[in-house]
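**Student:** Right after this note come the structures.
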Structure I
Amino acid sequence: MKNLVAIGLLVLFFGFGSAAVLAAATLPTISVIPNEPAQGEPVMITVSNAGLNEVARIKLENRSLWFFEFKRQPTAFAPIDLYARAGPRKVEVVLENGAKIEKTFEVQAREKIEAPLGIPEKLGGDTPQAANNLVSNLTKENLILNNIFSTSKRYWTQPFRYPVPTPQITDIYGYLRKTGYYSIPHKGTDFKATVGTAVYPINRGIVRLAKKFEIYGNTIIVDHGLDVVSYYMHLSKMNVRAGELVGRETKIGLSGETGYALSPHLHLSIKISGVSIDPARFLEFFKQS
């Protein structure tokens, strides 16, 4: 009789233990990719073991993020500014039932690299006056670009993609361009593109601006919704106007060397929540999608 009681207690114990392990395995969890981003990189936050309708909020350092379903998981993008402090960050997910889950990740310091970049003759050449004019015009143009806002509507359903058919990066994001007395951060990725190469939006969206600038050259800005906006600069031709809905296969323009460009290429910038992040890192999220 004692043996039977002992066996019964063991079955009861292991039965509850298995149930507890199973319950723990299905609790919602947070993933952050990359887990140790550098300054200037985007992060993708996903919630496993929870449906989209079960998530009330996703927050990074108390800032609420837009979230959506990607690969059947609640997902959000968050930017790490190029000049953000290095160190830990906390992600908090609030579920509709009131429960909260958290995850901490570490922001790494980016190596500071500086390289010289001359001023083309069309902008005055390498003179102090040309450098002053360049920075003054750049400030004015950035005021216009910084007033482009994204909507809460998600325009895209397919993965993001490169803006040129055969992407080859010629200049990376994040280093400082030494121009005269000024150090100007390169907040974008440059792609090899001869004059006239077809340029496509990285995803479906609404054209918010198509304008010729002194420094950025012919520029097109596409709002993809949920705080994701892409910028295409130095174009030789613009095929779209503000307000147009464009798809991934829309040829929005042709590459060139207008504005502050020493040779033909396509400059791509991406902003999340108004913060410029590394476009190459962002597009890596979708390589296997």
Structure II
Amino acid sequence: MAERPDLEYFVPILNERLRTRRIESVAVQKPIVLRVAVQGDAASLLAGQVIESVKRRGHFVLIDFVLPRLQVAISPMLAGRFAFAGEGQPPKGKKAAAAKPKLPRDAAVTWTFDNGETLVYRDDVQMGKVYIIERDAFQLVPGLADIGIDVLSPAFTLEALQTLAKKRRDQVRVFLMDKSTLDSFGNAYADEALWEAQIHPKTMMNKLTPDDLVRLHQGIVRVMREAVDTVQSRKPPIDEKLRDFVKVRNRHGEKCPRCSDTIRRAGVHGHDTFFCPTCQPETRKTGVVSWG
């Protein structure tokens, strides 16, 4: 999933490059990712539109137009990403340079602009969705209307977390993944925040102690802030998700960087979770299995 550090990096880049550009044409390579909540098709609705801004709302990318009737909301989900066609492709002679750039095999939707550039929404598993809606009709898009508290804002205090925790009777990792509560964790940084806080992913929210909540608050803020700063400083291609700096995510069988025990993997509500059994001791009998 495109998580907040990824979005905070590439959305401003998209905004800078696309703002004031006019859409010349739209092509849908993978119709399964498209949802149109107004009359018409993508090509006829969007051709001729001038982009006013590209911004983030939760885990969505929103494209607004100068004529304020329509809006595009893109949820990249697990594998969705953006790229400009042809960037990074080596030139192969004058004829090739003059030809249209080759699209990647996982291209799902493409927008071509008045300056000749083509933006590609890529999705090799086709889990993400591209919605065309009336401006601000957020209720038509699952997950777009209810966005949780910004964990990097002054509003996300320890007291705010304590208030949220009082209402929950689920596992702490499920809580972190609830985007209507927190903006906006996915699998990777949920694991990282829990490792930082030294809390087992299957701990029930109503079993967290006051000290646990202090560590969880600190872990959430520290992990998200450091991840945002790391991605910003390294400036990867916009279709690359940097994860090589994470401590536990997808590191099953490796040594914990804190205590050197072996990182384990388990399942929480159908998702893999990675944790250290020493740093994050289990507090209840859950039957956690370390998968090979």
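**Student:** Hey, Kirkwood radius over Cα pairs in Å derived from one of I, II reads 20.6; which structure?
**Tutor:** Computing Kirkwood radius over Cα pairs in Å on every structure in I, II gives 20.6 only for II.
**Student:** Have a look at I, II and say which one yields 0.90 for FRET efficiency 1/(1 + (r/R0)^6) of positions 133 and 173 (r between Cβ atoms, R0 = 35 Å, to 0.05), as calculated.
**Tutor:** Only structure I yields this read-out.
**Student:** For the read-out distance in nm of label points 7 Å out along Cα→Cβ at positions 37 and 261, a value of 4.5 was computed from one structure; give its label from I, II.
**Tutor:** The read-out comes from structure II.
**Student:** Which of I, II yields -5500 for helix-only ellipticity at 222 nm (-39500 (n - 2.57) for each DSSP H run of 4 or more, over all residues; to 500), as computed?
**Tutor:** I
**Student:** With distance in nm of label points 7 Å out along Cα→Cβ at positions 85 and 101 derived from the coordinates and found to be 2.8, which of I, II does the value describe?
**Tutor:** I
**Student:** Now, a different point. For which of the structures I, II does the calculation of FRET efficiency 1/(1 + (r/R0)^6) of positions 141 and 197 (r between Cβ atoms, R0 = 35 Å, to 0.05) return 0.90?
**Tutor:** I
**Student:** For structures I, II, calculate mean count of other Cβ atoms within 10 Å over residues 229-236 and state which one comes out highest.
**Tutor:** Going through I, II one by one, mean count of other Cβ atoms within 10 Å over residues 229-236 peaks for structure I.
**Student:** Okay, moving on. Upon calculation of mean count of other Cβ atoms within 10 Å over residues 61-68 from the atomic coordinates, which of the structures I, II produces 17.5?
**Tutor:** II
Quick note: the coordinates plus some simple rules give every number you see, no bench work behind them. Just so it is clear, the structure is predicted and the values come from calculations on it, not from any experiment. Cβ atoms are built from the backbone, for glycine too; each structure is taken alone.
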